[in-house]
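What follows is calculated from the coordinates using simple rules that are stated; it is not laboratory data. Nothing here was measured: the structure is a model prediction, and the numbers come from that model. Cβ atoms are built from the backbone, for glycine too; each structure is taken alone.
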Structure P
Amino acid sequence: MWGRPSSPMKLSKTVCKAFGADKRGAAALEFALVAAPLIMLICGCLELALIILLSVTLDNATDMTAREIRTGITTQANSTATSFKQEICSRMGWLGGSCMSQLMVDVQTYPTFANVPTTDLIANGKLQTSNFVYNIGVGAKIQMVRAYYDWPLITPFLDAGLSTLSNGDAVVSAKAVFRNEPF
């Protein structure tokens with residue numbers, strides 16, 4: 001079969017036939033073609049699961065810390081924006097190391113629920129932190145507590161479905177709106 005063919009045309013037909021009949025390495029080639037997309041998909045699923053876990057953790061920590069404002073434990077007189085941020089971070093156990101640098105909080109007081117804004121503070125790929133204040137009202141006031149966590153994305157295709165900043169990071173937010181107890 002592998003004898004010397006008489007013409008170049010026969011040589012190419014013989015090589016093509018032999019190459020097509022050889023099945024060694026087919027599984028390795030198929031795996032090489034499928035492995036990269038599969039690994040990216042698995043990484044994307046894991047990162048999305050982490051973002052969902054972050055969202056639930058941030059929402060729970062924000063609600064628990066906002067409850068201290070609602071009941072009068074935390075007031076404008078006995079806390080600062082930094083101490084309030086530390087309180088939220090202390091309730092986000094698994095993110096303790098990077099929480100203070102990644103978390104931003106906004107605490108505002110409003111006269112009625114109708115005055116509370118319903119939009120987020122992300123515009124043109126930036127979080128509008130210049131509008132952030134730390135203002136806790138006294139008894140029976142409407143309070144809004146917003147917490148924003150800057151999460152650096154690892155997998156590139158998640159940024160299309162998440163609200164992202166211009167640097168490619170995702171912003172996970174939590175909000176609590178309530179009327180203070182009459183203390």
Structure Q
Amino acid sequence: MGDFFELISRRESCRDYSDRPVEREKLERMIEAARLAPSAVNSQSWFYTVVTGKEAVAAVRRCAAQGGMNRFVLSCSAFVVVEELGPNLLSRLGGAVKDQQYTQIDLGLSVMQLLLAATEVGLSTCMLGWFDRKGLEDALGLGHGRPRLVICVGYAADGRVKPKKRKPMERIARFIE
């Protein structure tokens with residue numbers, strides 16, 4: 001096993017992709033990592049659509065670059081569309097009792113594992129929340145759940161990892177002993 005902290009320090013949001021195609025085996029590893037994520041009462045309330053076909057990639061690019069946003073997607077060679085499924089009965093009941101949105105938490109855990117797996121196999125990613133939802137649903141024939149994220153996947157044009165700018169630990173955590 002590699003060094004987890006080295007892996008998380010290498011993961012970053014890429015906004016400059018090469019035109020190199022992404023191998024299916026690497027995409028499958030990413031989906032496998034997402035599939036293995038924990039979820040409330042094992043509800044697994046997510047569905048992933050992996051997009052690599054030329055016409056489908058062009059459609060996702062159009063939907064993600066809507067209104068002049070996310071122009072960098074025009075060089076991305078693959079995408080993963082993340083749909084949030086409804087919670088199963090136990091997750092829904094627990095969420096209502098505890099006033100929690102377990103499906104959104106679960107989705108975040110699954111997506112993070114996907115992103116880390118991408119980094120592990122040498123790929124770069126960027127999560128997008130700004131996209132033409134209806135256009136995406138129509139173009140890809142989505143219908144499993146609500147599209148929540150579009151994840152750009154590809155090889156970074158420049159492989160250098162930029163230093164992370166994060167708040168100091170004392171601004172985000174406290175220890176009670």
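Using relative contact order in percent (Cα under 8 Å, 6 or more apart), single out the structure from P, Q with the greatest value.
Working: P: 25; Q: 35.
When relative contact order in percent (Cα under 8 Å, 6 or more apart) is calculated for P, Q, structure Q comes out on top.
With Cα extents along the principal axes in Å, for residues 125-164 alone coming out at 38, 18, 16, pick the structure among P, Q it was computed from.
Values: P: 46, 19, 13; Q: 38, 18, 16.
For Cα extents along the principal axes in Å, for residues 125-164 alone, the value 38, 18, 16 is produced by structure Q.
Figure out for me which of the structures P, Q the number -13500 belongs to, where helix-only ellipticity at 222 nm (-39500 (n - 2.57) for each DSSP H run of 4 or more, over all residues; to 500) was derived from the coordinates.
Values: P: -13500; Q: -11500.
Only one of P, Q returns -13500 for helix-only ellipticity at 222 nm (-39500 (n - 2.57) for each DSSP H run of 4 or more, over all residues; to 500), namely P.
Assuming 0.45 is FRET efficiency 1/(1 + (r/R0)^6) of positions 117 and 157 (r between Cβ atoms, R0 = 30 Å, to 0.05) as calculated from a single structure, say which of P, Q it is. If you can, show how the numbers build up before the last one.
Numbers: P: 0.45; Q: 0.90.
Considering all the candidates, the number was obtained from P.
Where is Kirkwood radius over Cα pairs in Å largest, in which of P, Q? Can you show the working numbers first?
On the way: P: 20.4; Q: 17.4.
The structure with the largest value is P.
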